[in-house]
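Just below sit the structures, each encoded as structure tokens.
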Structure P
Amino acid sequence: MKIKEKTISADLQKFIDKFEPTKYKTLGRGIEIRGINDIHRSISMAKVLIEKLKLNLTVNHTAEMVGYGGFEVNNVV
């Protein structure tokens, strides 16, 4: 069985460098940011940063993620 290595795109790396999340988990299509206290403010800030830097990323959030204060930032496919 081959183990697929997760890579971070240039846009995603720029986002990580500017947003500076304290905790994140690398996913196949992006990252999941965790441990956010003010989730709504952080999601808004992430969207503004993505738009400002013209990155090919999207922000995804589900009600389930509220439990651990998280949201995803994914590459646009």
Structure Q
Amino acid sequence: MSWKESFWSLVRDYQTQLGMLWMFLVFMLVLTSVTLLFGERGTESYTLAVVNLVIVLGFGLIVSTIFWMSVRRDISR
């Protein structure tokens, strides 16, 4: 078994946890959006919210891609 097959086998075992992690990231995105909408520009908390937005979107993109590819591999089997 190649390393790719063992990786996707491991991901398939954790699909439920990946879905929960994705839901958590959506929740964090909503909270960050509220902070950005109602926060005062130029403050430290606003800057931290922008950094948080970048981290949440980046990590969310990675989790979404891995989850989607895992589901797609399951469908093709």
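A short reminder: the numbers here are calculations on the coordinates, not readings from a lab. The structure presented is a predicted model; accordingly, all values stated were derived computationally and were not measured. Cβ atoms are built from the backbone, for glycine too; each structure is taken alone.
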TODO: Using distance in nm of label points 7 Å out along Cα→Cβ at positions 29 and 61 as the calculated read-out, with 1.2 as its value, let me know the right label among P, Q.
DONE: Q
TODO: Compare distance in nm of label points 7 Å out along Cα→Cβ at positions 45 and 69 across structures P, Q and report the one with the greatest value.
DONE: Q
TODO: Name the one structure among P, Q that relative contact order in percent (Cα under 8 Å, 6 or more apart) of 34 was derived from.
DONE: P
Open item on the list: One of P, Q was used to compute Rg/Rh (Cα atoms, Kirkwood Rh), and the result was 0.97. Which label is that?
Closed with: P
Task: For helix-only ellipticity at 222 nm (-39500 (n - 2.57) for each DSSP H run of 4 or more, over all residues; to 500) computed as -10000, the structure of P, Q it came from - done: P
